[in-house]
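What follows is a group of structures, each given as C-alpha cells.
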Structure 1
Amino acid sequence: MRIGRDAGAGRGRAGSLTRRMIGIAALWIMLLLLGGGLALDRVLRDAITRNFDGQLEYVLTAMIASAETGPDGEVRFNRPLGDQRFLEPYSGLYWQVSGRGFDPFRSRSLWDRALTVRRGHHDNDIHVYDSNEFPSDPLRVLERDIKLPDSPLEWRFQVAQTRAGLNEQIAALRKTLVRSFAALGLGLIIMSALQATFGLWPLRKIRREISAVRTGHIARVDEHLPDEIKPMVEELNDLLAHNEKQAEEARRHAGNLAHALKTPLTVIMNEATAGSDDLVATVVREATTMRRQVDHHLARARAVGRRGSAQSRSEVWPSVKAVERAVSRLHRHVTIDIDGAKDAVVHVERQDLDEMLGNLIENAAKYGQGRVFVTVTREAGFVEIMVEDDGPGIPAAQRNTLFERGARLDTGKPGTGLGLAIVRDVSEIYEGTVSLEESEDLGGLCARLRLPAAA
C-alpha cells in the first residue's frame, strides 16, 4: 500500500496542475515581455537617435545659412556658431567645410584632426552615419553638399558629435526597461502563481473530503463549490450513492439468501437428528428448494453485476421470438401471437431479458387456456412488453402477493413460485417495472413489463 501511495505521489508531482499552470503562464509572460521590450527598446532608441540627429541638423543648417565665399573663393562664416564646444579642442562637437582645391575649413575643436570626406553620394540631401575614424572618439556625422552663391564648387558641410552621450542615454533607457520589465514579469508570475494556487484550492478541499469519505468521517462531499467544479462533485456524490446502494443490495441479497437456506437446512437437521425414515426424500426435496433459491439469487447477482455495463442493450423482438419458440415446444397446445414494434431496443443484457420474458410467457402458457398475446410498444424513454393470457385471471387483491418469493396460487401445477419474483428483482435492477392487470382482450391476466429504451 505504501509503495502504491509513493508511486501515486510521484505521478502527482510529475503532473502537478499548479506547476503546469504556473510554468505555462511564466513562459507566456516572458515571451510577451521579451517581444514587447524589444519593440519598445527599438521605438525609444530611434526616438532618442532622431532627437540627437535633429540637434546636429540644426547646427548643419546654421552652418549653411552663415556660409559665404571670400575674395579668394574660400568659404567663411559671416557669424560664429553659438556653441562654445566648437572652440574647445577635442570637445566632442566638430564642424568642417571641404571643397576641392581648398584646405578644409574646420572648427577649433578639431585641433590637429580633420573629418574624413567620403565621396559616396552626389546629391543635396542630408546624409547621416556613424564613424570610427577617431578610435577613441566614435562619432555621429551629418553632412550635406551645397553650392554657394558666386562659387562654382560644391562644398561638403559636415557636423559631427561624439556618440558617447547618445550611447549613455540608450544604455540608461535599456537598464530602465530591463528593470521595469523584470519587475513586471516577476509580479505577473507571482500573480499567476497565486491565481493557480487559490484557483485550484477547491480541488484540494475535494481531496481532503474524499479522504474523509474513505475513512468514514463523512458520507458525501460538500457541494458548496465553484460552478466549474460542482458538476464533478455531484457526479462523485452520485457515484458514492450508487456504490452505497449496491453495497446495501449485496447485504440484503446475502441476508435473503441466508434466510431462504435457513429453513431447509433446519428441516434436514431435524429429520437427521430424529432418524426419520423418509430422510432421503426430505433431503432431496429440501436440497431442490435450496438449489432453486441459489439459482434465483445468482440470477439477481448476475443482473446487478451487468447493470453498470455501458453496452447493455438488447433487441426485444429476437428475444421474444426465441422465448416463444422454446415455450411452444413445452406447451404445444398453446398459441402465442406476437405483435408490435420489431425494432425496439432496451438497456438490458440479453440473458436477463430472456429470463424475464421466459418467466412471463411461460406463466401465461401454463395458467392460460391455450392463447397468449405478446405486444411490444415504445413510449417516451421506455419499451413496454405486455403478456396476456386467456386464463381465469387473478383477483386484484392477490396480484401483488405473487411477487413474493415462493408465492403460488395454484399448487397443482409444477413450479417454484420464484418466476415473478425474479422478473420484479431483475427489472428493478435495470430501473424498470412489472405489474399485473386484467387482460382487456383475452380476459385473463396481463403482465406489463416496462424497461428503459436504448437509442
Structure 2
Amino acid sequence: MIGIAALWIVVLLFAGGVALDRVLTAAITRNFDDGLRYSLTAMVSSAEIGPDGEVLFNRPLADQRFLEPASGLYYQVSGEGHDDWRSRSLWDRALRTEPGHRDAGDHIYDSAQFPGEPLRILERTIELPGSRTRWTFIVAQTRDGLNEQISVLRGTLVKSFAILGLGLIAMAALQVWYGLRPLRHIRLAIARMREGKQSRVTEPLPRDVQPLVDELNALLAHNEQQADEARTHAGNLAHALKTPLTVVMNAATAQAPDLAQTVIRETATMRRQMDHHLARARALGRRGAAQSRADVTASLDAVERAVSRLYPDVRIDSQALPGAAVRVERQDLDEMLGNLIENAAKYGGGSVFVTVESAGPMIAVVVEDDGAGIPEEDRVRIFDRGVRLDSGKPGTGLGLSIVRDVAEIYGGTVSLSESEDLGGALVRLELPGA
C-alpha cells in the first residue's frame, strides 16, 4: 500500500511539475519577448529616411546597453541595396538575415550565430514613408538572463515538489501504519491465544475492524463448541460401548453356553449406538458450512420413491411448498425425512400424508399417518435412544432419536401430536429456512 501510494504520488507530482514548468517557463519567456518587442517598437516609431535614403533615428533609444560594446542587447536595420545600420553594442559583428526573407508580423526565434552567446532574436519587416525599400528591423538579446531565470524556477520547482512528495509519502506511510495497527493487534491477540494466554480478542478496536473481530470470536466459539461436542460424543460412545463389551468379555471368560447369542445381541446393541453417534457426528461436521442448503421438494420426492419400494402397499401423498429450502445438508435432510416417513409407513394403517409449509423463518414438514398413534404419555420418551413402542416390527429404536438430535444441531425442532385428519400420529419437523 505504501509502495503504490508512493508510486502514484511520484507520477502525479512529476506530471504536475512538468505542466507547471511549461506554464511558468512560457510566462517568463513571454515577458522576455515583451521587452524585445518594446525595444523594436521604439526603433520603428523613431525611424525615418534621411537625405541619402538611409534609415535614421530621430531620437536616441532609451536603453543604454545599445551603446555598450558586447552588452548583450543589439539592434540592426537592414535593407536590400543599403548598408546595415547596427548598434554600437554589436561593434564589429553583424546579425545575419536570410536574403528575401520577409515577415508581415513579428518573427521571434533563438539563434546561436554568436559563439558562446545564445541569442533571442525578434524581426519585423516594414516599409517606411518616403522609401520603397523593405527594411528589416532586428532586435537581439542574449538568453543568459532568461536561461538563468528558467534555471532558478526549475530548481525551486524540483526542491518544492521533492519536499511535497516526501511529505505526502510520509503521510501515506503514517496513514497505512496507523490504519493497519488494529490488524497488528489482532495478530498479536491470535498469537496470545495460540500460546494459551487468552481465549478471545477482547481489545477495543475501531468500528471498521470490530465486525472482523466479532466474526473471529464467533468462529472461535463455534470451534470450541464443536470440540466440546466431539469430546462429549466420544465419551458417550465409549460409555455406550463399554457395557456391551463387558458383557461379552464376562460371557467369554466364563465360557457361557449362550456365548454366541450374547455376542450377537450385544453386537447389535453396539451397532445401534455407533449408528446413532455417527449420525450426530456427521451432522455436527457439516453444520458449520455456510453454504448448507437443501431443496425440500427434491429430498421429499427421493425419500417417497425409496419408501414406496420398501412398502408398496402404503399410499404416500404430499403437498409441498414450491421452492421451499432449508439450511441443512441434503444428506441429513434425507435421513430425517426417511426416518419419519418410514416410521409412518411401518406403523401406520396404509396411508401417509406429508405437508411442507412455511412457519415464519422456519420450514415445517408435517408427516401424518392413519395408524394407532402414540399415547400422549409416551410422546416424550419415544425420542430416547432404543425406545420402541411396537417391538413386533423390526427396528432399532433410533430413528426418532436421530431425527431429534440432527434437527437440534441445525437449530430445528421436532414434536409429536395426533393427526386430526387421519387419526394416527403427527410428527412436525421444523428446520431453518434458506
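Remarks
- Test item: mean count of other Cβ atoms within 10 Å over residues 52-59 calculated as 12.2, pick one of 1, 2: 2
- When distance in nm of label points 7 Å out along Cα→Cβ at positions 84 and 252 is calculated for each of structures 1, 2, structure 2 gives the greatest result.
Laboratory data are not the source of any read-out in this text; all were calculated from the coordinates shown. It should be emphasised that the depicted structure is a prediction, and the values quoted were computed from it without experimental measurement. Cβ atoms are built from the backbone, for glycine too; each structure is taken alone.
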